[in-house]
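Please go over the structures that come below.
Coordinate-derived values only; no laboratory data. Note that the structure is predicted; figures quoted are calculated from it, not measured. Cβ atoms are built from the backbone, for glycine too; each structure is taken alone.
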Structure 1
Amino acid sequence: MPELPEVETVVRGLRPHLQGQRLARVVLRRADIRTPIAPDFVQRVVGAVVQSVERRAKWIVLGLDRGTSVLVHLGMSGRLVLLPGDAPAPGPHDHVDFVTDAGATIRFTDPRRFGVVDALDTADLAADKRFAELGPEPLDAAFDAASLEQALSHTKSPLKSALLDQRNVAGLGNIYVCEALFRAGLSPLRKASTVKGPRAVALCAAIKATLEDAIKAGGSSARDYVQASGELGWFQHQWRVYDREGQPCPGCDCGKSVKRIVQSGRSTFYCPKRQR
């Protein structure tokens with residue numbers, strides 16, 4: 001599933017082509033994707049001007065001038081790609097087209113149909129069940145060691161599981177939690193509430209650095225994800241532990257290999273000597 005860096009990369013790629021543009025046409029080729037699309041979706045969106053293109057956790061949020069927000073979640077295999085000029089004929093998995101007055105088409109494609117396309121009143125966004133309990137954005141200046149320590153202080157979960165809980169930190173997923181924990185030298189098995197003081201400082205810095213490096217590389221194209229331009233991301237070539245089971249611990253003379261364990265049904269990759 002695309003995580004924060006992939007969604008942020010798509011948002012940054014779309015913003016120059018969508019923000020300030022009027023949506024001249026919207027083409028729906030399905031009545032549902034993961035969930036039904038509201039019958040009045042096209043009516044609510046067509047003719048509106050896109051005032052903002054933002055990300056909240058793993059959601060893309062288009063703020064329209066008529067007090068409506070369009071929500072897009074990429075799910076497992078979704079893509080939101082910019083097609084300037086004449087768009088090619090749609091394929092069987094091309095479910096939604098947003099066409100601007102300038103002639104650009106933003107096409108939502110989702111073979112596995114775990115994605116979401118929705119619209120709701122902007123005033124209701126914060127209270128919506130998909131957003132109401134989300135934790136802080138890890139790239140915001142307000143997210144610091146103290147706020148991270150506070151978020152983790154009340155959980156008895158292992159650290160890896162606590163970081164995947166969107167109520168503690170918004171947008172983090174399996175790949176980037178594994179990578180950030182390696183950078184911070186913290187075991188995914190450590191009790192989350194023990195991350196205090198210097199450990200919280202190290203982990204906060206590692207989360208931010210990992211996410212920023214991934215965004216610079218265009219995200220990770222481990223499977224279906226592509227950038228808004230249609231190009232692959234490249235951060236998968238910089239993974240230090242994720243999907244590196246049995247390989248030597250990178251940048252470390254500990255003599256250990258990267259280990260894989262399963263936590264809450266998800267694969268965790270880490271160095272059992274470096275990460276304590």
Structure 2
Amino acid sequence: MTLDRTQGPFQINGQSFTFIEHVQSIDRQPHDPDSDETVEWWELRDAAGTPVYHQQLGVSLQNGSFGETESVGARPLKTKLGQGILVEGSSLPSDPEYSGWFQVFGLFNGKLVPFGAPMSTDGEFLGEEEESFQPSAMFRGQQPQTVTRDVLNFRVWTGNFSIIYPVLIDWIQARVRPAWTCYRMTAKGMVATCTYKVQADASRTTNDLTFVRMYAEPEEGFPVTHVVIKPDSKIEFLEAQLAVDWSAYKDNISIGAGNEADVWLHVRIDGQEGWIHTQEDFQAIGLPQSG
């Protein structure tokens with residue numbers, strides 16, 4: 001059995017678009033929550049009903065059931081600087097950390113276009129946000145103006161904790177891209193690495209005294225302080241520094257943390273701040289490696 005489901009219309013700068021998903025269902029009622037169904041294809045249509053974007057999905061049968069099921073949906077994407085449509089989908093079965101894929105659509109030269117391939121990561125999509133920052137002054141005495149940008153935030157797993165990774169929505173060039181491109185001079189030369197907000201759920205399994213090797217800066221060559229961790233120590237997670245892989249292909253954009261050896265965590269332990277980065281030190285503060 002097949003049926004079409006419709007969402008919208010979505011209004012973008014005076015134009016109207018509708019989202020259509022073509023669903024296949026096996027032997028059960030289409031609206032039964034226990035039915036075995038999958039999306040065969042989906043598309044976006046203009047006000048005249050003409051498809052402006054079409055995506056075909058694979059359908060496979062195994063022993064009378066779908067080998068893999070796909071679900072797809074759409075919603076308006078309205079931010080301070082622009083408006084478009086966010087299409088999101090997911091597959092079953094999938095990895096527990098996989099939260100699906102997300103694709104941005106908007107107008108470019110009056111036509112609805114994708115701003116890139118579907119994005120996915122081992123983590124959760126946190127939604128859109130307005131990001132503001134103040135660039136460094138180019139000339140002495142010049143007061144830089146605050147820059148406002150629209151971003152999509154993703155929670156990205158590093159192996160020990162999560163970071164908040166912002167993706168810039170570039171409404172002018174009609175594309176999505178990393179919100180930050182950062183370089184840091186190290187003893188080994190220039191390294192591509194950025195600083196990100198942290199989300200960590202620490203759980204210490206022992207009440208014994210232990211310690212961490214705390215660096216003044218996120219680099220091996222800097223002085224090291226051995227900081228004791230007591231059972232009642234107050235541990236705060238301030239930020240993380242690492243390289244995040246943005247792998248863009250024709251059919252997908254994959255976002256993931258780089259080599260865990262390059263992951264640095266800025267912490268405050270009983271008021272003393274510094275950087276740690278070994279698995280032994282992550283374990284000591286209650287962030288063992290997993291996933």
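Taking -500 as the value of helix-only ellipticity at 222 nm (-39500 (n - 2.57) for each DSSP H run of 4 or more, over all residues; to 500) derived from one of the structures shown (1, 2), identify that structure. Clearly, the read-out refers to 2.
For which of 1, 2 does FRET efficiency 1/(1 + (r/R0)^6) of positions 123 and 155 (r between Cβ atoms, R0 = 25 Å, to 0.05), calculated from the coordinates, equal 1.00?
That value comes from structure 2.
Comparing volume of the Cα convex hull per residue in Å³ across structures 1, 2, the highest figure comes from 2. Each of 1, 2 could give relative contact order in percent (Cα under 8 Å, 6 or more apart), but the derived value 18 comes from 1.
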